[in-house]
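Have a look at these structures, which come just after this line.
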Structure I
Amino acid sequence: MLRWGVTETFSYRETDPDSLLLTWGARRTHSLLWQPGCDLPALLDEWETRLTGLDDLETVAIVTVPSHETADALPLVHHGFAPLTVIAERLAGRSPAARPSGVDIRPATSADLDVAVELNMHTVRYDTAFGLVTERPNTAEHLRTALAEVIDRDHEAMWLAVLDDTPVGMIYVDMPQDAGWMERFATARPFAYLGHLGVRPDVRGSGAGSALAAHAHSVLDEAGVASTLLHHALPNPRSTPFWYSNGYRPRWTVWARRPALRSSSGVSSQPDRPSET
């Protein structure tokens, strides 16, 4: 069951530029809070008068809507929003049969921090094509800090896929004690959050990712975790079929417009180029 707190319908935040959060979105975020029974078309019309950041790619307008609320899709499309991210959920026990992969799975240690950062950066760079993720000059530095904390937890939370003694993939999870920030989105409890799964570009499609997912799901099921949540980029042609073949189902869709306000002719994401004469 969803738990709704009292909060503002329209909100705005600026993200600290020296923060890992800035990798996952724009510097300035406008949010519209969807709630059951809301008149979304009317709210979108009102919101348009409040938004700032004309043609500024460091602004984004975000609406997170239950994926099954299909009647709200058309008003969002008419306002220029695109469905860019999904919060998906896997309930315990929903996993496909194991797929042969040829990789071994082992826990990550502090000696693996460099390779964990490298593997996570491959995912960041791939996901920049889909609208929200943005590699920043300090992304790798902040990932190093965050992943070191995961490795240092008092329980296993990160695993590597190893092929011929070389790590080629990484997965990590936030167990229930670390996943409270996703409370609003879980339909069963206790719940966990799958923070990252990625493999080297040259081994994509080899089964290494499936082996990592199967291992993490086995750990979660054995620990009595009822629900596992994750974010994935909806336009990503790899992650969308992968996660649903591994027992996940869409629960919430993040609709975004970046920049938050767009001029009639739009704005190019390409740097200015000198005119040809």
Structure II
Amino acid sequence: MDKSHLLTDMEMVGFLVNGYHLLELDLPEGLNERIAGRLDELDHNPGDAIAEEVPELWQAVEHPAVKGALVSLLGEDYEVQGHRHWHCKQPHTGHMSWHQDSTNSRDTRIDRLLGLFYPTDITPEMGPTIIVPGTQFRNAPTDRMATYTNIHGQVPMVVKAGTFALTHYDLWHGTAANRTSLKRHMIKFLFRRVRDNRAPTWNHDPEAMDVPTAWGGKRDDPKNVLSFGNPIGVGQSDHYKERQIRWKCWNNLLGVADATDR
């Protein structure tokens, strides 16, 4: 694989802190429009067979930037799982409540990712997916989450056509209402780690963490972002717990799971 498509230390740390990574793919001219047109013509939801109905989707899944990010996060022999789904947000439909796609156990491993592909531009009025950065390590009962409204720091996926979003499987997400006369298309894919890392699988600088800790200050380097990044401004106690989980995830990705947390 061309190593230029692998993630950097800062991008890896950004994923551990925020729980997502966005890729704007340089797909062949007209491909996004063909995919969107095929989706518009479907008269049923084929479920797991969506990529058989619209095989052009594989050009997004197999794009070098997507493969490079997946190798970085899940290892060189990651698996594209069989489950996938076309989420079509119909015109003039309401929001989807906050939820997680899995039972959150504050796992210290990065084992499963969601891949969300958007073949059209998504505006704020089209019912974008909304995520809450950093919530991949937070557990909450689904019935309680469903009562929440806007959350401080939430991010609507207002993206360009051809965007592929990789998110932690446990990241909190929902959708806004679609207030337009257009369908909002998103195709979800699942990816799984096959085996634990024995070494970094991204563009890792072995000296990236050999910098002073910026206690009480801010510095834009991997070590200090991993330690002090706080995307939604959680309280000190929660932040300390999440920081420990991030460092355990980092050590697992390095292939040194028994290393002392920073």
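Bear in mind that the values in this text are calculations on the coordinates, not laboratory data. This structure is a prediction, so every number in the text was calculated from the model and none was measured. Cβ atoms are built from the backbone, for glycine too; each structure is taken alone.
Assign the value 1.07, calculated as Cα Rg over 2.2 N^0.38 Å, for residues 118-237 alone, to the correct structure from I, II. Matching structure: I.
Tell me which structure, out of I, II, gives 2.1 once distance in nm of label points 7 Å out along Cα→Cβ at positions 30 and 86 is calculated. Label of the originating structure: II.
Once percent of Cα pairs over 32 Å apart is computed for every structure in I, II, the highest value turns out to be that of I. Structures I, II were compared on distance in nm of label points 7 Å out along Cα→Cβ at positions 126 and 198, and the highest value belongs to II.
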